[in-house]
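Below are structures written as structure tokens.
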Structure P
Amino acid sequence: MGVLTKRDGHVEVVTVDFPPVNALPVQGWFDLAEAILQAGKNPEVHVVVLRAEGRGFNAGVDIKEIQRSAGYDALVGANRGCYAAFGAVYDCEVPVVAAVHGFCLGGGIGLVGNADVIIASDDATFGVPEVERGALGAATHLARLVPQHLMRTLYFTARKITAAELHAHGSVYQVVPRAELDEAALAVARDIAGKDPRVIRAAKEALNGIDTQQVHRSYRFEQGFTFELNLLGASDEAREEFLNGR
């Protein structure tokens with residue numbers, strides 16, 4: 001359980017495993033960020049594959065941890081942890097291939113939206129339910145997956161979109177049966193890893209440099225509204241309703 005790493009040639013496989021639904025605790029987000037950044041710094045690593053065990057790829061932050069915490073320590077920690085993990089994927093010195101199965105929600109969108117390549121199983125769904133949890137965030141990353149008006153519709157309604165639909169928009173590179181997901185992600189990763197790593201590392205830096213969306217600043221701007229909603233009490237009420245099944 002936790003964040004696990006394994007080497008496959010020049011590919012570093014980073015696995016998230018937080019049963020039952022991969023809703024990450026505060027420390028989990030920081031551990032994930034550290035694993036990805038350290039992999040990118042290793043000259044023997046040419047590509048990172050980000051995957052998960054269990055029922056789904058990622059269910060966002062651990063809301064129960066936030067509700068158990070007195071004051072705002074866990075909330076601030078979760079926001080900082082997400083910022084670190086999303087940033088680590090984007091800033092990783094080598095390409096990051098996300099292998100997504102099952103549900104990819106909230107913080108999961110932050111991870112895959114900042115990834116370089118997305119491979120998804122045919123049962124994968126993607127969504128940002130933040131407005132139903134009394135929070136804001138990851139619109140920055142959802143906007144990297146779908147056109148602007150669709151992003152707004154999905155955000156306001158908290159509806160999910162399928163891997164097949166994202167494939168049609170070009171953000172998911174490949175959709176495969178779930179049993180073939182890991183091998184499909186590794187196949188793309190190995191293809192990239194076979195190129196000159198000096199060129200690939202330079203390409204990653206260059207592509208980030210010409211990116212029109214400043215993901216770090218825009219996501220931090222979103223987080224400010226989450227803190228505001230918590231001060232107003234709206235977030236706490238929404239989290240309690242979610243946990244009580246209402």
Structure Q
Amino acid sequence: MDIDHKPGEINFRIGSVPVTIQPYFWLITIILSGSWFNVEPRPWPIATWVFACLVSIVLHELGHVWMGQFFGARNCHIVLTGMGGLAYGAQLCPRIWQRILVYLAGPGIQFLFAGLIYLVIRFGQLPEEESPLVPILLAQLLIINIIWPLFNLLPIFPLDGGQVANEIFHGISPNNGEKWSALLSLAACGGMIYWILQSQGAIYNAILFGLFAMTNLERLQRASGRRDDSSDWRN
């Protein structure tokens with residue numbers, strides 16, 4: 001399969017699966033490392049954070065790809081962007097339950113990896129005095145592979161949980177599934193934005209859910225057949 005490579009991208013393969021890392025992936029990952037800037041020995045926890053994000057997101061997308069390939073998906077490839085990762089082609093399976101398992105495989109493989117990391121931390125002999133970065137890296141991997149898959153399971157399109165909800169709604173009602181999925185996503189986005197602002201969380205997270213809300217508002221308009229209506233908010 002030919003993939004159009006652009007300047008600044010890093011391209012490699014994991015087995016037969018092509019992987020592309022776009023430049024914005026590195027920028028957003030460093031921005032998300034803010035809480036590690038003051039951790040000693042500076043600035044190395046930033047480097048371990050970026051590495052932990054890279055490993056975890058690639059593993060997440062491989063979970064999608066491997067499950068999709070199990071159900072017959074072909075020509076899958078992974079792209080890491082500023083918004084995370086995408087596993088192109090993995091969801092091209094004929095049955096709804098197969099596609100649902102594909103979407104759940106990404107968070108699922110991260111939870112399994114988090115369990116392995118926990119066992120290493122709990123029972124392994126960590127060389128903390130000789131190499132303090134090893135415990136830091138393991139802690140970062142544990143955080144990322146627990147918190148991020150939980151976030152990904154929220155019923156907000158295009159997160160994995162939102163994709164699952166979309167498949168279920170379409171299975172129940174092919175005509176109204178898109179609308180129901182968009183409405184659920186909008187409600188969940190509103191709830192998350194309210195919770196973030198009330199708990200004085202990072203404004204970046206509120207903006208992210210705001211972007212998700214805009215995406216689902218457009219989905220709702222398309223599903224409701226009002227895209228060309230004069231009352232459209234964009235007119």
Query raised in the report: Can you tell which of P, Q yields 12.3 when mean projected area of the Cα convex hull in nm² is derived from it?
Result: P
Requested in this report: Supply the structure label, taken from P, Q, corresponding to percent of Cα pairs over 17 Å apart, for residues 168-223 alone with the calculated value 41.
Outcome: Q
**Report entry** Which of P, Q yields -15500 [helix-only ellipticity at 222 nm (-39500 (n - 2.57) for each DSSP H run of 4 or more, over all residues; to 500), calculated]
**Finding:** P
Query raised in the report: When distance in nm of label points 7 Å out along Cα→Cβ at positions 184 and 216 is calculated, the result is 1.0; to which of the structures P, Q does this value belong?
Result: Q
**Report entry** Which of P, Q leads on relative contact order in percent (Cα under 8 Å, 6 or more apart), largest value
**Finding:** P
Query raised in the report: A value of 3.1 was derived for distance in nm of label points 7 Å out along Cα→Cβ at positions 24 and 120; which structure in P, Q was it taken from?
Result: Q
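Rule-based calculations on the coordinates, nothing more; no lab input. Keep in mind the model is a prediction, meaning the values are calculated, not measured. Cβ atoms are built from the backbone, for glycine too; each structure is taken alone.
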